[in-house]
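What follows are several structures.
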Structure I
Amino acid sequence: MPRYSDLVTPALVAAHLNDPTWVILDCRFILSAPEAGLAAYNEGHIPGARYADLERHLSGPRDARSGRHPLPSVEAFAETLKGFGIGPATQVVAYDEETSVYASRLWWLLRAWWGHEAVAVLDGGLSAWCSEEHPLTTVVPPVPAQTSYPRPAGLAEGGWLNDADVEAVVADGHRLLVDARGVARYRGTTEPLDPVAGHIPGARNRPFEQNLRADRSFRSPEELHQDYLALLGGRPPAEIVHYCGSGVSACHNVLAMARAGFGLTAMYPGSWSAWVSDPARPVATGDEGG
């Protein structure tokens, strides 16, 4: 049977609502109101969907140097997958309200960090689902019995960089850092979430919203391919490193590049919030590097 690894349409998901090999995860979240996503889920969600919370399920415990949304431990995420009823043969679909930024975090964790190929994002999110008049429910589905899903042995770890890796990138400029935050945060003219404003020196700015059409669905693979070719400026895709504020919206750019045919590109999960946790690390402002 077909396996989907980037985007799926509302109609396709609707056709698989009763498919036991599919698991749908509702990833709605609001950074300024962390309980709002679960509340929205309880008010109405796609039938069969379970709720995946950014901070409880898709992140690990914070410390002074981890950034705001550190990666979960391998053991904790394996238990999360078991709790959602996800195994190696499961087709996973993630969605959020409309931009797919939080759904993209789950997509990246499963696709790039865990090596699970059959995971896709609902294009246009719940807004697209509702605009096509598909049903909602308040019923929380039971979780089917599922054995533990360990992380595949031998999975290459070159798809994500740690703090020391990014320090080396800044020191010698051998890779292209791409910042997925908005222009104002990149330039350092505002910073609503982290203690220091600005960007990692040498980084280019590519706000994740540029991947989307006005209706919040993803732009075509051809359009995205041309955009990212221009951003790469002749570099191979293997040299790009995405980051954002805390390793969430950068996943959207990784997904967009995969949709555009570039394969999986690398990310710095700690992102800006981890970078500025060490005051010795350099910070740039304005359009330097961008």
Structure II
Amino acid sequence: MNTVRTIITPQAAAALEPGDVLFVDCRFEFAAGGLAAPGKAERDFAQGHIPGAIRADLDADLADLATPPAGRGRHPLPKAEVFAALLARAGWRPDVQVVAYDAAGGALAAARFWWLARLAGIENVAVLDGGYPAWIAEGLPVSCENARHAPTSVKIAFNDTMTVSAEELTDGLASGRFVLLDARAAPRFRGEVEPLDPVAGHVPGARNRPFSENLQDDGRFRSPDALREAFTAIIGPRDISDVVHMCGSGVTACHNLLAMEHAGLTGSRLYAPSWSGWISHSARGIATGE
């Protein structure tokens, strides 16, 4: 079996043997305040999902909402043992191909799951191109049954070098070393609207790269060549490890990380607290406009 590490088409995912693939349903819908719309993801899953899929909840499994934020943003990274517990419940094995999907081409929680898996050193994980809507459009099978997977023992550790702290980010921007890409929509970046956080604007020196620009009109990813050209134009001749991503809470920023990886631009990093963490300290700068 060939390992897929970024994007997989619905047809290619459907062709995998059931014992060789683990589907992870990451569908999620934001409500007021940037948290989950109560019960929506559970109802969607119950009404139909990819056969054999397990659910991964953004708030419960892919973020740590139990620990006081203390500058960590609206969706702080989960503890490694929490992510390991999710994988263990799903019966994950190192040799299985993992395919994460949501209803937005990976733009909500599927890219976050993908990035957490990579943070844990798991390479054979991909995001379903076009998500669940593309699976349905292709006429592929769905199920309303809750799959039963034999639990496994999973131990992982997160690679801290793949993230940057606020202090490192501040120093890197001041020195001109870092390029900071903000994945939020342009009106939020410019500070014209702010539906989720108490302060509008962006980190001084950041550049806007809306995650929506990674997708075609049909919700599928643009080609690797097109993505590479677009990202190279905005980051210039930088070392990829000096490219840092952010968004509102560290979720959709992972879509830009995934898009760069899909384009062969490997090694960019995440400022996980993102805008919601940045503004938690009043002394930090705030910019508006372009």
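What follows is calculated from the coordinates using simple rules that are stated; it is not laboratory data. Bear in mind that the values here come from a model prediction, so they are computed numbers and not experimental data. Cβ atoms are built from the backbone, for glycine too; each structure is taken alone.
At a glance:
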item: Computed 15.2 for mean count of other Cβ atoms within 10 Å over residues 73-80 - originating structure among I, II; result: I
item: Which of I, II yields 3.8 [distance in nm of label points 7 Å out along Cα→Cβ at positions 25 and 161, calculated]; result: II
